[in-house]
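Below you'll find a set of structures to go through.
Nothing in this text is a laboratory measurement; each read-out follows from the coordinates by a stated rule. All figures in this text were calculated on a predicted structure; none of them were measured in a lab. Cβ atoms are built from the backbone, for glycine too; each structure is taken alone.
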Structure I
Amino acid sequence: MTQYFLTVPHDSATEPTMESMQEFDPAELAAVMAAVDEFNTVLKDSGALVFAGGLYPPSTAKTVDVSSGQTQVLDEPFVEAASYVGGFWVIEAADADAAVEWAIKASNALQCRIEVRALQEEPEA
């Protein structure tokens with residue numbers, strides 16, 4: 001079975017923080033969190049879930065670069081972009097259509113866009 005990377009894009013201009021999350025309507029936030037919990041349970045119970053996680057925003061990133069022969073540790077993301085990955089699931093699905101079906105369920109739970117990408121297969125020796 002192929003593994004797929006389902007990502008939750010966030011807008012860089014409105015990077016969510018723990019403080020800005022406090023501005024959400026508590027009832028709406030609770031409803032979204034309950035929907036995501038339900039989605040995660042169904043995904044896990046189906047056996048499709050490999051693992052999942054949320055990511056801190058890019059402003060917290062460190063980029064390590066030794067390509068110049070010198071080690072540099074930068075307090076910044078490796079790329080500036082209009083959007084960034086805020087969370088993800090790695091799932092196993094029979095094909096791209098099945099992965100998209102999971103992404104539809106995730107999008108319904110979070111009420112946002114979900115990107116679906118297959119992980120590359122390990123090359124044969």
Structure II
Amino acid sequence: MPVATAKRGFTLIELLIVVVIIGIIAAIAVPKFQNTKGKANAAALRADLRNLASAQEAYFYEHARYTTDTSDLKYRGSKGVYLTIIAANTGGWSAKATHPQSYPLTCAIFWGQVSAPTPGDPEGVVVCR
């Protein structure tokens with residue numbers, strides 16, 4: 001007489017439980033990943049403004065004034081960061097930076113005899129709000 005062999009494998013219920021568990025893990029991981037991207041964008045804003053400060057000082061050393069044109073500074077910002085030099089003259093400069101994925105976060109810096117942009121205070125320090 002032939003012996004019946006049992007087929008081994010996963011049942012539909014077992015597979016559904018595994019899919020639900022993977023879904024729960026993904027639901028926990030995705031918001032954490034997006035939070036990390038937001039922190040990276042905020043760090044890029046701060047870094048770009050610090051790099052702009054160095055570029056402005058180098059330009060001032062050669063021309064005895066600051067500039068509002070980033071092409072004069074040979075400055076390249078991070079991808080996606082919108083940098084605006086608000087004011088620049090012989091006495092100082094001010095700038096703001098934002099990133100679409102970090103909105104409403106805005107960072108600002110100023111140096112010298114110009115009015116401080118919101119949220120820029122104190123002088124020479126990158127402030128973000």
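Out of I, II, choose the structure whose coordinates give helix-only ellipticity at 222 nm (-39500 (n - 2.57) for each DSSP H run of 4 or more, over all residues; to 500) equal to -10000 when calculated.
Going through each structure in turn, the value belongs to I.
As an exercise: distance in nm of label points 7 Å out along Cα→Cβ at positions 10 and 74, calculated from one structure in I, II, equals 2.1. Which structure is it?
I
Work out the source of 0.15 here, i.e. which of I, II gives that when FRET efficiency 1/(1 + (r/R0)^6) of positions 26 and 114 (r between Cβ atoms, R0 = 35 Å, to 0.05) is computed.
Here the read-out was taken from II.
13.1 is what came out when Kirkwood radius over Cα pairs in Å, for residues 58-97 alone was calculated for one structure; which of I, II is it?
Checking each candidate, the match is I.
For distance in nm of label points 7 Å out along Cα→Cβ at positions 50 and 66, which of I, II scores largest?
Top value of distance in nm of label points 7 Å out along Cα→Cβ at positions 50 and 66, among I, II, belongs to structure I.
For relative contact order in percent (Cα under 8 Å, 6 or more apart), which of I, II scores largest?
By relative contact order in percent (Cα under 8 Å, 6 or more apart), the leading structure of I, II is I.
Match the computed value 1.90 of Cα Rg over 2.2 N^0.38 Å to one of the structures I, II, and report its label.
This figure was derived from II.
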